[in-house]
Structure P
């Protein structure tokens, strides 16, 4: 990993108008992220995690502060939400191809790139399946592949496994870790799960209660690739305790 940041957030604040002087979602949030880092953002409900992600995606404007990208240009951004949001009349591969079609890419070239992502996310044999025929985990794999199809500089994940059952969710941690290991994208992921953040991230940013401020920036010094067994080590437990104390 290089030390030059790909993203610098400086004194970021967000206030939403209301009838009581404004709802402060974020206050003076500052951090840096280096290329290929996997960052998880953790915090209690209402702490501004999704607001932060939407600002980074360019979907919201901050009230104050700034977001600077290291190369001086707006990066290509892929985003995955809690729901897969697939078009129900399009097959898995057609959903993955959609961003390239909207960009005007040749159909055959787009399909070839989508096939490679089908292989990456482990959906071989389900290319022609409609969303109604996919499990929740499979649908989220399609959503992740769709977000990766245009080779984004930054991948933003807003609780992508939050709607899945516990066992599927844990399997998806392993899948996402494997996909990240293969593509080495810069990732920022919002989660409510301490275990999820420690399994996936290089660093975990903990936000306070609203207005969200960074209370802890924890380095996750667990070697990769990560296996399920490491969740039961004493070191994992120590890191989990630090995060729990910061949130509590």
Structure Q
């Protein structure tokens, strides 16, 4: 944790979920206690098809709803894409950009991620910029070089609206059941913090840094207790309210 920063526990449903899945959001609503709300923020990024019903299902709760991607343009001939105005219009308050699955499956470069982040921030969205190394990059010891390059290329130089958040997700740990050691996470997050402070000063010191990659209720306390880890970006474990709340509950014990 970072003193003075309220942690964020964010879920990414990826390409999962139908209308019946909204029952899990109802369980989140009831399980996200007032006491826990005072300690953390909670966000669930759902597929585009569920943005409106999910926002409607959580409108009276403290659970925030976000999208998993956006286009750099506000409108136009971009079949299958979704704009930040569309996200906001149906109640979404946040968006993920640069997730490793977008970078890999859709060949998104740092430059593409940067333009998406600029647009999302300019329109007031919480913008979670994802970075992380592959197994091959980790094996040859270039983790910090990769993070440096992705941060330099994907994070805007300045923004006036929204909130910029950085999520470190080692690609090799996503959905694999493998988790970096606490020391690996500590080193990566310290590096990220140092880079942000050099670039943005006090603003960089206050930027939320999330860890993602096989976060589970069983390891949440250890991971969320690490210095400069200001929350989690959770994949598979966010699909079930009990698991997601189990991760969030780590903050009931972390001082």
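If semi-axes √(5λ) of the Cα gyration tensor in Å computes to 29, 22, 18, which of P, Q did it come from? Mind dumping the intermediate values first?
Details: P: 29, 22, 18; Q: 24, 23, 17.
Computing semi-axes √(5λ) of the Cα gyration tensor in Å on every structure in P, Q gives 29, 22, 18 only for P.
Have a look at P, Q and say which one yields 17.4 for mean count of other Cβ atoms within 10 Å over residues 116-123, as calculated.
Numbers: P: 17.4; Q: 22.9.
This value belongs to structure P.
Looking at relative contact order in percent (Cα under 8 Å, 6 or more apart), point out which structure of P, Q has the largest value.
That would be structure P.
By the measure distance in nm of label points 7 Å out along Cα→Cβ at positions 172 and 196, tell me the structure among P, Q with the highest figure. Kindly include the intermediate steps, with their values, before the conclusion.
Values: P: 0.7; Q: 2.5.
Structure Q comes out on top.
Say we calculate FRET efficiency 1/(1 + (r/R0)^6) of positions 140 and 228 (r between Cβ atoms, R0 = 30 Å, to 0.05) for every structure; which of P, Q gives the highest result? Can you show the working numbers first?
Working: P: 0.95; Q: 0.75.
When FRET efficiency 1/(1 + (r/R0)^6) of positions 140 and 228 (r between Cβ atoms, R0 = 30 Å, to 0.05) is calculated for P, Q, structure P comes out on top.
Mean count of other Cβ atoms within 10 Å over residues 36-43 computed as 17.8: which structure among P, Q? Walk me through the numbers before you get to the answer.
Working: P: 23.6; Q: 17.8.
This value belongs to structure Q.
16.1 is what came out when mean count of other Cβ atoms within 10 Å over residues 4-11 was calculated for one structure; which of P, Q is it? Working shown, then result.
Working: P: 16.1; Q: 20.4.
For mean count of other Cβ atoms within 10 Å over residues 4-11, the value 16.1 is produced by structure P.
A value of 1.4 was computed for distance in nm of label points 7 Å out along Cα→Cβ at positions 84 and 108; which of P, Q is the source structure?
Numbers: P: 2.9; Q: 1.4.
Considering all the candidates, the number was obtained from Q.
Bear in mind these aren't lab numbers, they're just calculated from the coordinates by the rules spelled out. Here the structure is a predicted model, which means the values were calculated and not measured. Cβ atoms are built from the backbone, for glycine too; each structure is taken alone.
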